[in-house]
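These are the structures in question, set out in turn.
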Structure I
Amino acid sequence: MGYAYYVGLAINGAVEGLTIGLAALAINLVFAVGRFPNATTGDLMTVGAYAGIAVQQSGLRSLWLQGLAAVGASMALSLALYLFVFRALRGRGMLAPLLASIGLAILVRSVLSFFAGHDQYVFQLPIVRPIMIAGIPVQSYDLWLGGVALVCVLLVMAILFLSPIGRQMRAVADDLTLARTSGINVDRVYLVMWLLVGFVTGVAGMVLGVRTVVMPEMGWNMLLPAFAAAVLGGVGSPAGAVLAAMVVGIAQEMSTPVLGFTYKIGLAFMVLVVILAVRPAGLFGRVERVR
């Protein structure tokens, strides 16, 4: 195992980290604005991936069309979950929506398993040669998928920090009562937030599905590293969640020669414990005084 092998692992880890980062970003959005950990995040990703597979099986082989279907399905489900479940649970503390999200996640997986079975599906990709970068072979699809994930992250950051609705979302996250008093349409903010969560999870599900296999548990398996990254980056810090996910993804891949594929996920939680022991608020979280 030479230099090129470890560079390849680092590139795979970066793409994996961006995928985890998208899921962590979705978790962070709901936690900051909705004020509860959303356990349906992984299953929103799974629904998006299955929508892409459905388009492929209909005979349309364009990855872009499959990706649009994935994003559309995840956004539709995310909006439906908000309108029919989570909107009624606003203001009822953290426990009620958390338990509801766990139940909904199980329901979504059960429905997918009932209709699609537990068979594994793969996206049919044309065979292409690796791209040589500084003498190191890199899979072109990894570059494309990493680029798509990065563009998605940057787009969400631009919405959060450069647009009026993003400023309103951050105001609601900081102080809901003050935001409502100042005239912000809180209902509209929640609506946009859930649509944004659907968009992010749809892209994440498509990227994960192309890189691995599509099955009912694929999003659930991604949920633990995503929560680890969200906490590690600092709850309430979207950029911190993405950067922490990159650390988790690269660390997991680089540890594969030592820990193997089965146990590498444990490294994410080892890193989480070590950093939280030093910085309880996470890498970029804010420590709030309680009086």
Structure II
Amino acid sequence: MTLIVKNGFVYDPANRIDGEVMDIAVADGKIVESVNEGEAKVIDEKGMVVMPGGVDIHSHIAGAKVNLGRMLRPEDHLGDEEPKTSKTRCGVGNSVPSTFATGYRYARMGYTTVFEPATPPIKTRHTHEELDDTPMIDKGCYPLFGNNWFVMDYIARDEIERCAAYVSWMISSLKGYAIKLVNPGGVEAWHWGRNVRDLDDTVPYFEVTPRQIIRGLCRVNSILNLPHPIHVHPNNLGKPGNYLNTLKTMDCVRGLADNGRPIIHLTHCQFTSYDGGDW
């Protein structure tokens, strides 16, 4: 099949195209220099924006926690339905949509790829089952490593090569895409009725700090040459004054940069950039 998308405002940062009105030719699913206009399907996009498919690198769309959210929000299923059509299946939900609704709505917004950014290894089979059930978009997931017992044990003993071998096996086994850290060291501290409030607080039993976990997994990421930097949800999310810890988190990987590539992605910084000293 050949296609011509005509008269749209084209934005393509990779090719330095910034809002030019131009035509895009497509043959067999790929953009080409030109096609026979007499044989092609023509779509007139005058006044519209034409751009590469959107990529959402952090969206909780699948897995155990999302499905639990659906169970906790039965009222969310009412009044926001995706009706079945001759070509699409039905779906429901607003804050926690069902799989079909998720895929259709992302496609309507122009997204082609979405990543589930936090999957517990023991529940990742469920994550993939839901991702497989989500239509129209490409998907991936980030397994959680920031409170993994093996990871903390290796890092505490500075056995980074062994840690890298373990993470490599996990990523391969879980079909993951990137390394995710959530409240590094803090989740494990909760198991002991405690928390970590600073980058240099010690995690109970493992005698390792959030700083060491972040730096250690950053080094592992470089060793494995993964396609995405470590994806970090910093400590103290939502707490007044947490911006100081966020700055420390960014600074703690200083010196680990490799060939100018980004080495850390701090996620939802809105919630880890608060000033103040009380609620």
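Only the coordinates and a few stated rules stand behind these numbers; no lab work does. What you are looking at is a predicted structure, and each value in this text was computed from that prediction instead of being measured. Cβ atoms are built from the backbone, for glycine too; each structure is taken alone.
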From which structure (I, II) was FRET efficiency 1/(1 + (r/R0)^6) of positions 224 and 240 (r between Cβ atoms, R0 = 35 Å, to 0.05) calculated, if the value obtained is 0.45? II
Comparing volume of the Cα convex hull per residue in Å³, for residues 104-159 alone across I, II, which is largest? I
Given -0.34, -0.56, -0.79, -0.91 as the derived value for log10 I(q)/I(0) by the Debye sum over Cα atoms at q = 0.07, 0.09, 0.11, 0.12 Å⁻¹, which of the supplied structures I, II does it correspond to? II
Computed 4.6 for distance in nm of label points 7 Å out along Cα→Cβ at positions 8 and 208 - originating structure among I, II: II
For distance in nm of label points 7 Å out along Cα→Cβ at positions 48 and 264, which of the structures I, II scores highest? II
If helix-only ellipticity at 222 nm (-39500 (n - 2.57) for each DSSP H run of 4 or more, over all residues; to 500) is computed and equals -8500, the structure in I, II: II
At a computed 12 (relative contact order in percent (Cα under 8 Å, 6 or more apart)), which of I, II: II
